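*Asks:* Heads up, there are several structures right after this.
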Structure P
Amino acid sequence: MTSATPNEGKTTVSLNLARTLARERKRVLFIDADLRNSTFNTDYSISSDVPLYGLSNYLVHQVDHTSVIYRSNLHHMDIILSGPAVPSPTLLLEDESLEYLLEKVRELYDYVIIDTPPLGNVIDAAIISPYVDGAVLVIEKDHLSYKEALSVIKQLEKSKCRILGAVLNKSDNLKNRYARNEVYEH
């Protein structure tokens, strides 16, 4: 999951997708992969009697992959937190240990939802994209120009990432949703 700019609601959409899949009894892992500026405000009960390690701890080889997966208070859903902010997230994400982690969790979960930073700001989502099945772009209604959205799509395509779709977020105008069909091609 990515967006073009901050505050388009990407984390909220990502979490809601993960929660919905978990409620359908799918085994879900939510990964907060924003190693720069995570805004993940958890409402999950993670045991406080253990140190909280995250993705950054794993990527700098402080802990193994099993030490960063936490059970959430929602049955069927686990979480990997981002961990402490690091000076060079791009270099860490390029490390082969990320690929190893994603291979391992694919064996354990039906769905792995990765919440990445906005692709319009940093290239982290493009770095992660070769290891995923596809990307979903979250776009805030009336916030992003067509040109900006197209730029993010091109970045994903350049990294050979399959684009699964887009979510138009923060749109409360549902009464006219069938009034017009707008199709944008790139």
Structure Q
Amino acid sequence: MEVIKQNTQSKIIKYILIIFLSSIALTISAKIKIPFYPVPMTMQTFMVLFLGISLGYKIGLLAVCLYLFEGIIGLPVFSNSPERGIGIVYFTGPTMGYLIGFILACFLASLVKVKDNYLIIFLKLIFSVSTIYILGILWLGTIIGWDKPIIELGVAPFLLAEIFKISILTLLAKKILNIRKFI
């Protein structure tokens, strides 16, 4: 009985550590800006999908939710914080839809399987990242008005970078899935 209790406690500690480190990795991915055309690229969406693939939906979602919680309570974890604000004020700004989309995208990315061929993996990841942009433009349109060019402002500048990141993830997905064996 004592062995089972210790094993359960060590698993819980391991999961907490993985979730915490994953939220840090997501923060780092938001802060690093890579020169790209037409706008600089962060690796945030890459990391959200990576967490879904590598950790599965339970731990991946907890990591993404911890990241969002950290930002909501005022830690400068988001891409343009603290420069453009922190906390709930930043969270409820123009990017809130995209940030909430991280949760759904992480879940959908967790549905990628080793047995999937590369085309299926690519399509699953396209669908996953699309949810970020769909929720993002829905919120953005609500905030800035539907009379504005929402797609041109909130999606088009990022498409090339997203295709690039999804292509890399597609090629690495089967290797990444092997990480789950150790979790």
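Rule-based calculations on the coordinates, nothing more; no lab input. This structure is a prediction, so every number in the text was calculated from the model and none was measured. Cβ atoms are built from the backbone, for glycine too; each structure is taken alone.
*Asks:* Thinking only about FRET efficiency 1/(1 + (r/R0)^6) of positions 96 and 168 (r between Cβ atoms, R0 = 25 Å, to 0.05), which of P, Q has the largest value?
*Replies:* If we compare FRET efficiency 1/(1 + (r/R0)^6) of positions 96 and 168 (r between Cβ atoms, R0 = 25 Å, to 0.05) over P, Q, the biggest value is for Q.
*Asks:* Say we calculate FRET efficiency 1/(1 + (r/R0)^6) of positions 32 and 120 (r between Cβ atoms, R0 = 30 Å, to 0.05) for every structure; which of P, Q gives the highest result?
*Replies:* Ranking P, Q on FRET efficiency 1/(1 + (r/R0)^6) of positions 32 and 120 (r between Cβ atoms, R0 = 30 Å, to 0.05), first place is P.
*Asks:* A further question follows. Taking distance in nm of label points 7 Å out along Cα→Cβ at positions 104 and 136 as the quantity of interest, name the structure among P, Q where it is greatest.
*Replies:* P
*Asks:* Here distance in nm of label points 7 Å out along Cα→Cβ at positions 112 and 144 has been calculated and equals 2.9, so which of P, Q was it run on?
*Replies:* Q
*Asks:* Out of P, Q, choose the structure whose coordinates give helix-only ellipticity at 222 nm (-39500 (n - 2.57) for each DSSP H run of 4 or more, over all residues; to 500) equal to -8500 when calculated.
*Replies:* Answer for the origin of the read-out: P.
*Asks:* When you work out relative contact order in percent (Cα under 8 Å, 6 or more apart) for each of the structures P, Q, which one comes out largest?
*Replies:* P
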